[in-house]
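Every read-out reported here was derived from the displayed coordinates using simple, explicitly stated rules and does not represent laboratory data. None of these values were measured; they are calculated from a predicted model. Cβ atoms are built from the backbone, for glycine too; each structure is taken alone.
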Structure 1
Amino acid sequence: MADLFLQASAEFPAQAYRTLLSRWWDDGPRLCVCGQNPSLADRDRSDPTITRCVRRARDLGFAGLDMVNLYPLVTPYPDLMFAVPDALGVEYGIDADAVILDAARKAGMVIAAWGGDRRQAERATHVRRMLNQHGIPLYALGFTLDGAPRHPSRLAYSVQPEVWGAA
């Protein structure tokens, strides 16, 4: 499916870090999806995950998509990301929590979609609690056997978001 959006933006506060990727086609609430780490999508180019999330946002009736991640380091390889000492970008002044919280506050719905990689469990719990503490309901598209929110890339579009209880 081709990207069908009118506007696009991406925030790269440092060369290898993307904090926010947005696609929108109308005015109104957007779907916020929080993944594990950004792949190679940018303002002008989508990857399969972004394409699927855009379609899901449209199907759910939202006016756009804001994609954030537990870790802003750009790489399609999680093993590489976990080998980098500063995957959060703190050394570059990046406040990943603030970006996630800002996007979540503006969203009509927030879907956790970071998958079940156990290496991010502590960070995922931190973000989930932060959103809960700010009264932001968190949804998921189903759960892994370990209870982590499933990644949207291989899920049927018929899978609907379900509320994910407090951390």
Structure 2
Amino acid sequence: MTNKIMVKMKINKSHQKGQIKMQEMAFVLVALAILAVIALVFFIRLQSANIAKIGEQAKQETAISLLDKIASLQELRCSQGEICLDEDKVNIAKDKNLGNLFQGLAKVEVRGIYPASQDIVIYQSGAVNQSYSTFVNLCEQKPEGWECGIALLEVGIKT
């Protein structure tokens, strides 16, 4: 009889050791799962910051390419062969509704630099978050020919 009790005690001890090992394994798996969740959260935050930066770069590239397109618009371009803005066309364009040409922009403005002249806001809608600019020739046709100066073409991006 004592032999049976000894066998039962050995079985119980090995059963308890097995239960402890299973609990250890469960805790290790839970710890690995928590670690994986932390790593995933970190990765998602890193990627979302990267996506925001890529979006900002895309807006910047779009605005810069729009500067070139605006400078070569038939509605604003002078009839000389070079890239320039016709001051008379620019003054007329500010009174027209050219909003469909400037989708995605908040402001399009021409600032006369040399010789100093008035600033002409061609289009404006909403607040400007960031602006980009380039120098262009601003020409006016006179009876004796074209008279050109330097202007700053500035576009503002919506917020």
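In table form, for the structure just shown:
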item	result
Winner on FRET efficiency 1/(1 + (r/R0)^6) of positions 36 and 124 (r between Cβ atoms, R0 = 30 Å, to 0.05) once structures 1, 2 are ranked, highest first	1
Winner on mean count of other Cβ atoms within 10 Å over residues 44-51 once structures 1, 2 are ranked, highest first	1
Among 1, 2, structure where distance in nm of label points 7 Å out along Cα→Cβ at positions 68 and 140 as derived comes to 1.9	1
Structure responsible for 15.4, with mean projected area of the Cα convex hull in nm² calculated and labels 1, 2 on offer	2
Answer label among 1, 2 for the case where helix-only ellipticity at 222 nm (-39500 (n - 2.57) for each DSSP H run of 4 or more, over all residues; to 500), calculated from the coordinates, equals -7500	1
Computed 23, 15, 11 for semi-axes √(5λ) of the Cα gyration tensor in Å, for residues 20-115 alone - originating structure among 1, 2	1
Which entry (1, 2) yields the derived value 10.0 for mean count of other Cβ atoms within 10 Å over residues 28-35	2
